[in-house]
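Pasting the structures in now, so scroll down.
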Structure 1
């Protein structure tokens with residue numbers, strides 16, 4: 001016995017069942033994410049503003065998801081080591097790159113041929129924070145003010161050196177030298193923390209550093225803060241003048257931190273992660289956390305971060321050209 005009408009309906013029934021199965025399975029994988037520990041890869045040593053942000057967001061992400069977040073510091077190599085670690089890991093959303101202006105923008109201006117593309121090889125998730133740079137000198141330095149530092153540098157061209165733990169700080173320092181019309185010498189370090197310790201020890205004359213990592217050293221007198229490179233004074237160190245107030249009009253320089261994943265990461269997982277991290281940046285306690293350490297939270301998800309990154313790349317290219325920094 002045959003059932004023509006039933007047989008003719010079989011293809012439609014099969015297609016409907018397939019569609020139902022797909023709609024049931026696809027959201028489920030995104031819904032279940034994350035179901036195991038997440039790794040935040042940081043291109044700098046512990047103690048930097050980037051590391052501080054990774055640990056704060058990692059802790060909050062763990063609270064939201066119930067999954068552990070491990071911060072993996074991989075300093076050195078201008079951030080290349082950390083980037084390679086992220087891009088060589090499975091692109092499943094469980095490896096997140098917590099980068100800075102150095103690795104995600106400035107390196108483009110400093111290197112003729114980068115071993116990675118910070119735009120095409122990464123998918124942005126969220127912006128985290130920005131912090132004005134602080135110009136510091138050793139606690140026993142003869143330079144007590146910014147004008148004294150500039151005068152000393154002009155008196156002996158090329159003898160003043162600066163420590164820089166990343167491409168970002170190198171470019172800030174070169175921009176400062178250009179703005180102040182002085183000649184300085186670059187002393188490279190693996191991370192911002194090492195450069196700061198060199199200032200404390202007096203083995204370099206000066207450095208730019210994040211307020212988040214040096215405010216206690218400044219308060220204790222182990223370093224002297226000559227100026228903050230911002231358009232207004234910071235509540236963390238209210239007695240420190242802005243660069244403009246100290247005699248260098250219009251000089252500003254900020255570091256910033258943001259999170260990305262490999263561009264090969266499936267969109268559902270990347271979107272879920274972006275939503276979670278963007279939610280963290282809107283929490284009142286996040287704003288309070290950054291205010292306490294002299295920084296400010298940056299608002300923006302994937303689209304805002306991509307646009308901001310493009311603007312920053314062009315900015316640092318212009319600065320590198322203006323400061324006559326030779327590409328490596």
Structure 2
């Protein structure tokens with residue numbers, strides 16, 4: 001069975017794996033059809049991904065077809081097209097007992113802590129598959145991406161009528177915008193890239209666009225009460241404390257490998273800010289997202305900038321790591 005392995009930073013290789021096992025009780029054998037490429041994969045390629053070891057088969061944003069199911073499986077059947085929840089939790093630790101499987105102490109994310117879906121077939125827990133009869137395989141591969149924004153907005157407890165600032169208009173920032181919009185929250189966007197600002201202006205409906213920190217701070221003292229930093233950039237994350245209004249919340253959606261510092265008296269203490277981290281998503285959020293996309297309340301077809309045949313991925317992947325490429329979202333097609 002063919003797979004693409006990231007042997008070390010910057011080095012992909014086609015490899016041969018044993019034929020996938022038959023599914024056991026509660027499992028399903030699936031054929032990989034589409035794989036979304038996200039920041040996790042791009043950072044792994046550059047050697048900047050935490051919680052990561054090489055060699056690794058990437059791929060956690062998946063659209064799959066069910067080939068066979070094991071005993072006791074009732075939620076999916078042969079031939080179903082499905083989105084995948086790639087977060088393999090133990091179900092027993094303190095976080096799992098609280099329903100926070102997204103930060104399970106023993107969490108294994110496909111393509112990060114364990115080998116992922118950049119291969120022809122694999123066996124998965126059937127409970128992690130979400131079938132759809134109406135969505136395309138490209139849309140199914142984006143369900144996990146949308147989960148990141150859904151969980152971040154849920155963490156913030158955003159309410160209709162609030163104002164939010166989204167920093168970073170890449171794929172993750174766009175997912176945050178989608179769920180703010182669904183909650184009736186007006187949002188502004190800060191991004192240095194003109195092409196990404198243009199995309200957001202055309203498709204996401206922001207109330208205001210910012211191309212500099214000065215533009216945001218011009219609104220003092222009426223700053224947004226919700227600030228979502230989706231950049232994973234140290235300087236941006238540290239600056240984000242200054243953008244939240246009094247009594248506001250700062251949600252770090254992006255991840256930086258290092259220390260983030262802030263000045264305690266002002267803005268943190270004086271404004272009585274609340275700071276959240278946001279990691280992954282939980283199953284109920286994935287199910288909610290699937291319903292919203294199926295119902296047309298979330299549109300993602302315009303997100304895919306490059307639908308790449310799997311035979312061309314190794315050659316094209318380095319270009320996807322370049323912000324100037326204009327690629328918002330790449331999806332690898334295994335069909």
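If we compute mean count of other Cβ atoms within 10 Å over residues 117-124 for structures 1, 2, which one ends up with the highest value? Don't skip to the answer; put the middle values down first.
Details: 1: 18.5; 2: 22.8.
Once mean count of other Cβ atoms within 10 Å over residues 117-124 is worked out for each structure, 2 has the highest.
-14500 is what came out when helix-only ellipticity at 222 nm (-39500 (n - 2.57) for each DSSP H run of 4 or more, over all residues; to 500) was calculated for one structure; which of 1, 2 is it? Can you show the working numbers first?
Values: 1: -14500; 2: -7000.
Computed on structure 1.
To which of 1, 2 does the computed value 25 (relative contact order in percent (Cα under 8 Å, 6 or more apart)) belong? This figure was derived from 1.
Taking Rg/Rh (Cα atoms, Kirkwood Rh) for each of 1, 2, which is largest? Could the numbers behind the result be given before it?
On the way: 1: 1.13; 2: 0.97.
The structure with the largest value is 1.
A short reminder: the numbers here are calculations on the coordinates, not readings from a lab. Since this is a predicted model, take the numbers as computed values, not measurements. Cβ atoms are built from the backbone, for glycine too; each structure is taken alone.
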